[in-house]
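Peer 1: What follows are several structures.
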Structure P
Amino acid sequence: MDLPTIKQKRDRLLDAENLCDHCLGRQFAQLGHGLENYERGIIVREIDDLNEDSFTDENVPDDADESHRCGCDACGMVFEELDHWTQLALDSFDRYELETFLIGIRPPEDVVSREDELWGEYGTEYTEPVKTELSRLIGKRIESRMDVKVDFERADIMAVIDMRQGKERVELQVNSVLIYGQYNKYSREIPQTEWHCRNCRGSGCEKCDWTGKQYPTSVQEEIQEPFIRESKAIEAKFHGGGREDVDAKCLGKREFVLELIEPLNRDLDLEELQEEVNESTEKVEVFEMQYTHKDKAADIKQKHADKEYRAQVETEKEFEEGDLEEISKVVGVVKQDTPERVEHRRADKTREREVYEVDWEKTGDKEFELEVKAEAGTYIKELIHGDEGRTQPNISDLIGTQAECIQLDVIWIEK
């Protein structure tokens, strides 16, 4: 069955329906460029021989006004209340600092039902949903009254205007502020993020001095406080590009994204806040703080960055310097079963990782310093002590005496 022509569709609508200019024009919303639907509605009424080329600025009367014929049973008079809805949205923005926004609409139920009836009767070709027109018109009003812009991709705030009877409110979806940075950790006593107390799991008990935490602080807590304070965010999330052990220093500038949840303020002096963090603690230092986007957190978490480590190693027996030459045999592919120390939180499987370079220096009868450059995900402590044979090859076997890593630093991370 052939679709009706534009003129035939218009004639049927005018004969059977009593539509306002907005609702009539919305049935032809995809025709013409740079026109509002009420202008299309006027063209539809006034151009007798209507066709696709009729929808131009030249066919819009000079005195055309969106308030003329702006209410009917199809829209429930919502277009007469545009200023009211606009003001509701503006009032909801009052506490927030923003540069971009997006408007969402929940139209009245009867308007949605009436729209479905029209589409069922006259088809959906050329049409636009009423909620799309409302969001556009309200968005334009907000742009004209505030120094802000609509952003369909990464708006600071989305205001959902609920026009349903008995609701009539604005719900805000406040998008996070995301800040990229790099950190060094100089303490061997703090984790990357907050750990709940193992005994009470965060509720507070005598063992954790009622803090609910396994450790008094963390890299995240040392960094986030001034950012939460200045942004007035309700909380922060920390997205690290991997993590080092609690007892390991990180000197390789590990990447992270700090996510500030529901901030009131977005225009932060990142240079000043970075300086404040670095002056307030000796446990961590931050670098390169800058605004970023939501994809960055996922990028750094998924990135498999190679790393270089420095380890202080003690052995069970004395060894000769020549014995350390055997360490070079660990270069290449190593197979590591999930270490015993992490098997409660890691899948039990065998991983193959590549060791790229090793270097060493004898520092005592039972001590040496080891530097290892390895593929992301290599367990360095297990590479040294062997984890009861779960890592092969391992340095303990190669030098002929049990070796233990007593101190570990991450000294380089691939960027």
Structure Q
Amino acid sequence: MKRREFLNSMFAVGATAIMTAGCGKKEIIQYDGEVAKRKFKDMEVPLLGFGCMRLPMKGKEIDMFEFEQMVEEAIRHGVNYFDTAYMYVDGKSETALGKALKKYKRNEVIIADKSPTIFMHSKDDVKKIFEEQLKKCQTDYFDFYLIHNINKNTIDNYKNFDMYNQIMDFKRQGLVKNVGFSFHGTPDMLKEITEENTWDFAQLQLNYFDWNIMQAQEQYNIVQSHEIPVIVMEPLRGGVLCNLSDKALEKLYEFAPNDTPASYGLRWAASRNNVITVLSGMSNLDQMIDNIETFENYIPVTTSQDQQTEELASIIQSEGEINCTACKYCIELCPAGINIPAAFSLYNQYKLTNNKNLFAVYYDSIPESERPHKCIKCGLCKTNCPQNIEIPELLAKIVQLRKEIQA
């Protein structure tokens, strides 16, 4: 039985259904032909959000034809939450989203954008960049607005430039409806942030691999203890959880035989009780259709599946993955222009398959100017890495592997 047929068999056809979710018994709103939704204040927010960080590309430009097709397909199925940011797709994401959403009524879509802490050099920059973002997105207000990527390297900007109070002022003016933050720091830092200010929501990296390994559960619990709803980023860990080894797949199909790796990862994240929406960085229409299918007749993971997921995560961890989510923040500061996420992705794939020839072929497909051997070991990339990865050391390891294969 195909996954769609299995899901459809679980529900009687009807215009509307209300059900309770596992792992916390949160109410789910389900309309026929649309993805599942959850209530947030006076809004119904789709459980699947469209993350606009990895859009379809033609060369170095966004493929607007396919992107607009994806937007149309998304809205047709109730996926009307769009998440962008100042630096996404080399600064082109906001403009592309503004163009794609122009033909829709403003109250038909939910737009989330972010105040880029790393680009703040003065207090005035907060307002200046905010006004620029409104113009690029062709909107008069943002439904959700975040202080972006608070971590050990950006928290001083967050504090020194009074970013919270300035953005709360935007809210009082009606330019922002909900104020939140995205986070890549320590639990202690998260406690400080949640205790010193009042937030409408928080955006956290949440997936079953990071739940115990990267303190995701502890961070989730901190936010939940302050009754702050969560928006999930990196539910598939930058695609890592879509490409499981044979051993990991065998385990997944033991307890979730009707899922793909991607659908299970999304369902797992959505099944956390305090989650409003799960962002998926979809790069083509096929990914969009598959993700919509997952949430059209959403089934939360069971308690038994949740327990067995821990074993699945342990299998993946034992296979030596580099903890990279391909956010590309490292590239922003790299003076050598190295495509660091691509190198890590190749290495992770090699660790799964042990195919040296394939590794060499793909390594050599990276443009010469972007290969890891260009690393000058300045360490700037490491200061901007949300995962605190020892990037220069690992790049050197990848270069050495390529040399050994060549030998």
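Read-outs: derived from the displayed coordinates by stated rules, not from any lab. Computed from a predicted model, the values in this text were never measured in an experiment. Cβ atoms are built from the backbone, for glycine too; each structure is taken alone.
Peer 1: Using distance in nm of label points 7 Å out along Cα→Cβ at positions 62 and 254 as the calculated read-out, with 7.0 as its value, let me know the right label among P, Q.
Peer 2: Values: P: 7.0; Q: 4.3.
Attributed to the structure labelled P.
Peer 1: A value of -13000 was computed for helix-only ellipticity at 222 nm (-39500 (n - 2.57) for each DSSP H run of 4 or more, over all residues; to 500); which of P, Q is the source structure? Let's see the in-between values first.
Peer 2: On the way: P: -8000; Q: -13000.
It traces back to Q.
Peer 1: Tell me which structure, out of P, Q, gives 0.95 once Rg/Rh (Cα atoms, Kirkwood Rh) is calculated. Could the numbers behind the result be given before it?
Peer 2: On the way: P: 1.21; Q: 0.95.
Matching structure: Q.
Peer 1: So distance in nm of label points 7 Å out along Cα→Cβ at positions 78 and 158, computed for just one structure, reads 3.3; which one of P, Q is that? Present the calculation step by step, with values, prior to reporting the outcome.
Peer 2: Numbers: P: 1.7; Q: 3.3.
Going label by label, the one that fits is Q.
Peer 1: Of structures P, Q, which gives 1.00 when FRET efficiency 1/(1 + (r/R0)^6) of positions 38 and 222 (r between Cβ atoms, R0 = 41 Å, to 0.05) is computed from the coordinates?
Peer 2: Working: P: 0.10; Q: 1.00.
The correct label is Q.
Peer 1: For distance in nm of label points 7 Å out along Cα→Cβ at positions 286 and 310, find whichever of P, Q sits highest and give me its label. All intermediate terms of the calculation are to be shown ahead of the outcome.
Peer 2: Working: P: 2.6; Q: 3.7.
The structure with the largest value is Q.
Peer 1: Ranked by distance in nm of label points 7 Å out along Cα→Cβ at positions 54 and 342, which of P, Q sits at the highest value?
Peer 2: Values: P: 7.0; Q: 1.5.
Structure P gives the largest value of distance in nm of label points 7 Å out along Cα→Cβ at positions 54 and 342 among P, Q.
Peer 1: Another question about this same structure. When log10 I(q)/I(0) by the Debye sum over Cα atoms at q = 0.12, 0.17, 0.23, 0.24 Å⁻¹, for residues 102-165 alone is calculated, the result is -0.38, -0.68, -0.97, -1.01; to which of the structures P, Q does this value belong?
Peer 2: Values: P: -0.38, -0.68, -0.97, -1.01; Q: -0.33, -0.60, -0.93, -0.99.
Computed on structure P.
Peer 1: Have a look at P, Q and say which one yields 12 for relative contact order in percent (Cα under 8 Å, 6 or more apart), as calculated.
Peer 2: P
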